[in-house]
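I've put the structures underneath this note.
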Structure P
Amino acid sequence: MLKHTFNHIDSYLTAHKQYWHYNAFPLLDYPSFENNSELIDLLESFDDTALKLYQQNPSLLYPILKKVIPDLLAIDDQLFAIEKRNKQVQSDIPFWLKNGIKGRKWVQIDQFSDHVKGKLPVLEWCAGKGHLGRLIHHKTQVDVSAVEWNESLCEQGTQLAEQLQIKQDFSVANVLLGEADPLLKAQQHVVALHACGDLHVHLIECAKSSKTQKVTISPCCYHLTQHEEYRPVSLYAAESSQLLSSIHLSKQDLKLAVAQQSTSGERQTALNDQEVWWRLSFDCLQKSLLNTNTYLNVPSFPKTLLSADFHQFSAWVVETKALDIELPTDLTHFLQAGLVRFNRLRRCELVSQFFRRPLELWLVYDRALSLQEAGYQVTLFTFCESHITPRNLLIQASLEV
């Protein structure tokens, strides 16, 4: 069943790759969309009010887009349906277990922990302070341990466990260097809530090698990988030249799978928009002053710069990138040019948003198939509502003993 659904999602994404397999950020105009001029004309017709409406309500946009992309599937199409096993937050958990954990994070931990059952000892992978492990212990009374690379978080987690009189062992280890590999055992249940990219992929490989009896993970941030192009996790995806993996998924493609900001507040959304606008505006500036057509990637920067003005932001980039640029006094022209590109980018995203969940499902099914190939019985479901976290997919795998 996993492979059957995976194949259907793969076929859909491959057939429509022109609508999502591109990087709109460095483009000066719309992507070609394989010369679908009707689509470009439609996007251009949306004013800012319509743009915001369709960003927040893609279901209203769907029948309009379908007129110019006839085979487009709705975001909630049955092909993308995943079994829901979402439970209500338990109200009988002692308040002291919740101390220091913010609302949404607590709900994620609580609802994830409901799916960790049985009497096997639990190892929490990339555990931070070990909040999840302590809650699992409270609910099941099983032995819990944790692995985390940040020594300070391990110390804080140890102190919290001692205060709560919970036996919880912490190991400081860089999992990507293999330092945590010996911690995985056959008679064990390893769990990971939102371990990013290579962190959860390495866990899957270690669990298969160690024949760890149970694995429960919620993957996250697929683009956080050392590889420039996506490397399939399952043998099925890796060995087939007909699958989506054959088109060489980039980190930008992988970012699309986690692009939605459904839990961001209005202020954070506004700051995110400003950052994208200014990055595009600076690219217009450097292209003009350096007489180049090459896109310049601006590194991460102190977000306090967004409280300054564009001139100060540009000066920081010039200094950081050691560019041979003398900034004009008036940068209004470049801000306006950047705004044009920003508006096109956001309109492109109205289309690509319909391929976010299918692409994430493709990536999750690839991970599930890898475990299935190793002999695991695998189930895939959601453990909480999407407004709690968009990364609500959970892979649960068990070896028969």
Structure Q
Amino acid sequence: MTNPFDPIALTQSLIRFRSVTPNDAGCMDYIESLLTPLGFECHRVCFGEGAERVENFYARLGASVPHLCFLGHTDVVPIGDAALWSSDPFAAEIRDDHVIGRGACDMKGAIACFIAAVHRVVQNGDTKGSLSILLTSDEEGPAQNGVKRMIPWLRERGEVIDFCLGGEPTNPLKLGEMIKIGRRGSLSMTLDVIGTAGHVAYPQFALNPIAPLINFLTRIKALTFDAGTAQFDPSHLEVTTIDVGNPTSNVIPGKASATLNVRFNPTYTLETLQALLSEELDEIKNLHDSRLVWQATYRPSAEAFLKKNPAFTAAAVSIIQKHTGMAPVLSTTGGTSDARFMKDLCPVLEFGLLSCYAHHVDERVSIRDLHSLTNIYVDMINSLHEKKEA
């Protein structure tokens, strides 16, 4: 009989739950069935209504310090075109020493490794502090009813967490390359410029919004936000959409829209960055016809943060180097994660599988990496317990 705590078998089992965000699809039920016999006290917490309803999971073993919490998510992104996959994205087939399937590296493989590591530690009788697992089915979606709302719930319960280990895929190409000790902030902006539609042969009776919009985008794209910091790259803006919605060549459109996103370092806050974009917009507005209407919508996603525990980080670096032969870079690159919420509760360190396969067709994780990550997580858990006894 297959051991349900084997990290490969467990990764396969988790992939087979079609948990496309925000639908957990029974994934947490299965995880609870594994953790309860190990002595974990499990809680299911739901936030939101209807299509926005999100299921969250918190399980804790022990009541003493230090308390290590593993942070993860059971939801996955949609598969896209199924015809492009070499096999059923939820079949979790093993091919060429890899487990293939949606969520393999982002991040059901890491969840499997941590549960397998916890099982090993418990079986060996080594649990001297507290362990917990916090999971949501909302990380790949709006992320409004997941960990963001679990933080107040944890505080209300009086949960004190000393360290958080996130299982996001942090390594670009090889296991052991990178630890995330912080994340950049993220702010999106949509700008609608409204003019007057008309016939291209009679521009005097129309007001074309396209050129004014492009002028703003050109100005803002050329802006140097900052030079970066010791831990962060320079803040960076990308235009992600430009839309006119005009199917013909002889009509001047009445509206032009664009969306942009800024990934920023702690030089800015969401508030100061939005103020900067608004100032730049005002400068452009003053250069154009006053009849144009400019409508800016800002969507703040995350503040930049850097929050680490030097002792835990040093131990993690040593353990990762021991198992992979690589000294991981301490990085703040990449996208946002639920660590942006967890950092308000405790120090956060993220280390998981390979990011190069995340969200891709034929997403995969190597069997070797699953075994290595399990061993790394075992040693991370034990290193905290050793600190307690010391």
P, Q: which one has Kirkwood radius over Cα pairs in Å, for residues 36-155 alone, as calculated, at 16.1?
Q
Structure responsible for -0.36, with log10 I(q)/I(0) by the Debye sum over Cα atoms at q = 0.10 Å⁻¹, for residues 116-251 alone calculated and labels P, Q on offer:
P
Using Rg/Rh (Cα atoms, Kirkwood Rh), for residues 4-59 alone as the calculated read-out, with 1.01 as its value, let me know the right label among P, Q.
Q
When helix-only ellipticity at 222 nm (-39500 (n - 2.57) for each DSSP H run of 4 or more, over all residues; to 500) is calculated, the result is -13500; to which of the structures P, Q does this value belong?
P
Value 4.0, calculated as distance in nm of label points 7 Å out along Cα→Cβ at positions 292 and 364 from one of P, Q, is from structure P
As an exercise: Cα extents along the principal axes in Å, calculated from one structure in P, Q, equals 64, 46, 39. Which structure is it?
P
Computed 0.85 for FRET efficiency 1/(1 + (r/R0)^6) of positions 300 and 324 (r between Cβ atoms, R0 = 30 Å, to 0.05) - originating structure among P, Q
P
One of P, Q was used to compute distance in nm of label points 7 Å out along Cα→Cβ at positions 236 and 284, and the result was 2.1. Which label is that?
Q
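A short reminder: the numbers here are calculations on the coordinates, not readings from a lab. Predicted model, so just to flag it, every value in this text is computed and none were measured. Cβ atoms are built from the backbone, for glycine too; each structure is taken alone.
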